[in-house]
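Chemist: Okay, got some structures for you below.
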Structure I
Amino acid sequence: MVESCPAVTDLATRCLFLPDYFNHLLSGRMENEFTIASTSQLIDVHSTGWSRATLDHFHLPAQWFTPPVLSGTKLGRVTRLPALKGAQVIAVPGHDTAAAYDAMPADPAGGDLYLSSGTWSLVGFESGTPVLGPEALAARISNERTGDGRYRPLTNVIGLWLLEGTLKDFAGRPRTDAAWAALIRAAEKLPAPPVLFDVTDPAFANPPSMRSALDAQLKRRQAAPPRNLAGYTRLICASLGRGHADAMRAFERLAGRKFKRILMVGGGSRNRLLCQSTADAAGLPVVSLSLEGTAVGNIARQLIAFGAVQNLATFRAHLTQNIRQTLYRPQT
């Protein structure tokens, strides 16, 4: 950016990410919140500060940035909106996934793998140390950060994007909750597919026809394509389940840990077939949570900042007692 537009160094004095800018509009303070800063890849992986080597490499002026503040930092009172005069501004997790992680009713002893399932499947866990090295790089693992300064090793598995794209090639796609439920029931009645999709295939990123892309992979592997939408749904859910399990085993190998269960949120957590497929492939129980994770995690950090809740572990303990959960046990 600086090389293509040198004048920017004369025009700009600070770099604020979008959540930081909203905090600035409310409080008048210019601070970089830690979780959103960690998505920039400008944070030193071994500390909570900026990587000077990275800033220098990209020719970014160090004075544009101040030491990141952790989630829960009080920024002061609202100064510019009369309707909110006197309200306290809290630097909550600026990154939506970091906020959703805070809302996970996780076991304090660890052992939980987190899965945010929607168009994409974000698979990860909380850790006191990053997951680094050539294998981690090859596995596309990022070390985003939690609001309290720890790590969120994370990888992205293609998610229900496969099904969303396939639906475009079917005139009778479901458009109501009842129709969706009927499709899942029909898919559940079908036998386990003998061949699964390789969900890491880059051909699935944005093809003109998802159905054609799926069929092409099956053809290369000498497998017949499904006959109808229920067949595609069955095959896609089973393949995504294996993709989630593969990501879990990669984390276990690289981080030297064993997971005991999978906590699943997002739109995909409402899909019984996908939850069960994930439990079967991983050989672990899957807990589907009825939870607006990002909003709840945002609230959690505010309550902790005000002293209404002692800490995140306490918040999660209360949440566990008041949230609807569905358990899927491995069946194969």
Structure II
Amino acid sequence: MLTKRNSVLTACILVLAVLSGATSAQEPYPNKLIKLVVALGPGSGADALARFLAAEPLRKEMNTEVIVENKPGAGGIVGGDFVAKSSPDGYTLGLFHASVVTTATVVNPNVSYDSLRDFTPVATLVTNPLAIVVNAKSRWKSLEQLLDAAKKAPGTINCGIIGVGSHTHFNLELLKIDSGANINRVAYARGTGPIITGLLGGHIDCTSLVWPAVEGNVKAGKFRALAVTSELKKFPQVPTFASKGYPRSNLEVFFAVFGPANLPKDVMAKLTPAFERAMTNPNNVQRLETMGFKILYEDSARLGVRLKNELTMVRDLARKVGIKKEQ
């Protein structure tokens, strides 16, 4: 009798364990913390954006903890590869700067992932416009004057960019092709600091850089902005490339969230409205703009179109002008 009773008790325990496991497995997403992977180190723009979102907006919208994990290396490729190979359960997402999924995959032969195949676009968050800037003491007062000078004296104007294959490089090449101006690119592998120093010191004639990198010197009257990829709320006097007749010079360093390929529909059903609410909340918008970001919220479908179009463009341009990492 005791043996039979023990057998029944054991069976009941097993049934309860199975039911408990099934219930746990069916808990709605999310039911644990979400990891937001940044492909750059602490202090970068992507890192600042990710930490702002994780601290309150996303935690509030997703009703769970969100942590930021930095995985820098190879210009963002290390972080991109990590997210691409993660489980598509919605608990590992990447907040990437544009080159991780665009230019880096074109100029670097060692990238193991395919941006269109190995990621699920979630949302575009913000963007950094690119600008052509000269020293305030420069004789060029407009983009037209700079381009005319480059045409009259080919190869005499030097423009600083952040490394070969960067967005600043691609945007400059687009301008050169569409305008017919022969401008020398001067690649600075160590980032914006040396470029700013070089332009202030008169060692280069102009630079193609993200707006946040030059805004302070433009405001201080040390630099003159000749054109920018999109309108600036605080600097409406700076013309866009499109308004000057160069609509293709519109590459910007966007920041977007991606998951591994094949994120489930129920996961996307939670992520999409969460990011939309976070990025359209007036208080969040104001704080992000104060941090120097330009809001550019796009849902999954629009981000997917952006990614496909930009990849096509940079691939074609890289082939046309021979942009390679080894240069």
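Chemist: So if we calculate FRET efficiency 1/(1 + (r/R0)^6) of positions 54 and 230 (r between Cβ atoms, R0 = 25 Å, to 0.05) for every structure here (I, II), which label has the highest result? If you can, show how the numbers build up before the last one.
Modeler: On the way: I: 0.00; II: 0.40.
Greatest value across I, II: structure II.
Chemist: Can you tell which of I, II yields 3.4 when distance in nm of label points 7 Å out along Cα→Cβ at positions 38 and 214 is derived from it?
Modeler: I
Chemist: Let me ask something else. Quick check on the output: -13500 is helix-only ellipticity at 222 nm (-39500 (n - 2.57) for each DSSP H run of 4 or more, over all residues; to 500), derived from one of I, II. Which one produced it?
Modeler: Attributed to the structure labelled II.
Chemist: If relative contact order in percent (Cα under 8 Å, 6 or more apart) is computed to be 18, which of I, II is the source?
Modeler: Only structure I yields this read-out.
Chemist: Identify which of structures I, II gives the largest calculated value of distance in nm of label points 7 Å out along Cα→Cβ at positions 126 and 198.
Modeler: I
Chemist: With mean count of other Cβ atoms within 10 Å over residues 78-85 as the yardstick, tell me which of I, II scores highest.
Modeler: That would be structure II.
Chemist: Which structure, out of I, II, was Cα Rg over 2.2 N^0.38 Å, for residues 134-261 alone derived from, given a value of 1.04? The partial results should precede the final answer.
Modeler: On the way: I: 1.22; II: 1.04.
The read-out comes from structure II.
The numbers here are math on the coordinates, done by the rules we state, and not lab data. In this text the structure is predicted, and so the values were computed from the model without any measurement. Cβ atoms are built from the backbone, for glycine too; each structure is taken alone.
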